[in-house]
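Pasting the structures in now, so scroll down.
Where a number appears in this text, it was derived from the coordinates with a stated rule and is not lab data. As the structure is a computational prediction, the values presented were derived from the model and not from experiment. Cβ atoms are built from the backbone, for glycine too; each structure is taken alone.
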Structure I
Amino acid sequence: MTVKAILDAKGRNVVTIAPDMKLADAAQLLSERGIGAVVVTKADGRIAGILSERDIVRVIGRDGGGALEQPISRVMTSKVQRCHEQNTINEVMQIMTTGRFRHLPVEENGKIAGIISIGDVVKKRIEDVEREAEDIRSYIATA
C-alpha cells in the first residue's frame, strides 16, 4: 500500500500558512480546523516548513505568552521530512517513527501535494490487516 492510496481515500487538501504570519494566527488556525500541524508554504507553493502544536507549546513554555507575536518562520521546523505518493506505508511509518513526528507532507514536483498523519497510516494498516485476515478465513472456508 502506498501514500497515494491514503491520499485517494482522504483527499489532498492541505491547510497552509505563510511564514510571516504570527504564531497566534497559526494557533487559531489549528484550533479552528481541529488539526495538529500546518504546512508553511512560500508564495510559489513550495514547502518552507511545518508547524505543529508541539512547536507552539515548546516556544510558549520557553518564552511565555509573548511568543505568540513571533513570526511563524522563527518557530517552525524548516528542515521538513517529506514523502512522495509512491512511498509505501511501511516506509512512511519508519520515517515518522525515526523522526518522532506525527505529520508528513507529501511533495510532488517540488510542491505540496497532500499531508498524511500517523493516524492515517495506522488506519490504513489496520484496514489492510483486517482484509488479509478475511481473505485467509475465506480461503480456509473454501479449502
Structure II
Amino acid sequence: MDLKLSQCFIAVDDHDKALPFYRDVLGMEVRNDVGSEGMRWVTVGPPAQPDVNIVLEPPLADPHASSADRQAVTELLAKGMLRGVIFRTGDCDETFERIRAAGGDVLQEPIDQPYGVRDCAFRDPAGNMLRFQQPRVAAGPGA
C-alpha cells in the first residue's frame, strides 16, 4: 500500500478568529473556503506540502446532530479537550518565539522530550492544542 495523508480536520468555533491565526501566524495557505447549510469549512495547508490539507470545520459538522450533541462538542472545544495536530519545524525555539510574539496562547515553552524531539505547544483561538516539534540530533558514541 502507498498511503499518504491528504486531510485532517480541526474544529473551530469562529472561522474569522481561526483563519488569521492559521494563515498569518502559522503561514498556511488558504486553499478553499466553502459554506453550506449554515456551516463553513476553510481549508488551509503548509506551502511546502501542497498535498496536505487542514480543514477548519464547525465543532459538529453534521446538520442532523442533536442539539445535545452540538452542546457537548461545543463544551469540549471550549475546554480544549478536542485533539489538534502536531507540526514539524526545523527550529522549535524560533517557531515558539514567532508564535508567542504574535500573541499565541502558550501551553508549553520549548523543551527536550525523552522521545527524541524538542517541542512546544500553543492553543489556537478555538482552544485546540497545537504542538511544534523539531527532531533532536542523537549524540554520537563517546559524546
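Observations, loosely collected:
- Largest in relative contact order in percent (Cα under 8 Å, 6 or more apart) among the labelled structures I, II is structure I.
- Ranking I, II by mean count of other Cβ atoms within 10 Å over residues 32-39, the structure that comes out highest: I
- When Cα extents along the principal axes in Å is computed across structures I, II, the figure 62, 34, 31 traces back to II.
- In this comparison of I, II, the computed figure -5500 for helix-only ellipticity at 222 nm (-39500 (n - 2.57) for each DSSP H run of 4 or more, over all residues; to 500) is attributed to II.
- Given 14.4 for mean count of other Cβ atoms within 10 Å over residues 40-47, calculated: source structure among I, II: I
- If you line up I, II by distance in nm of label points 7 Å out along Cα→Cβ at positions 112 and 128, the top spot, with the largest value, goes to II.
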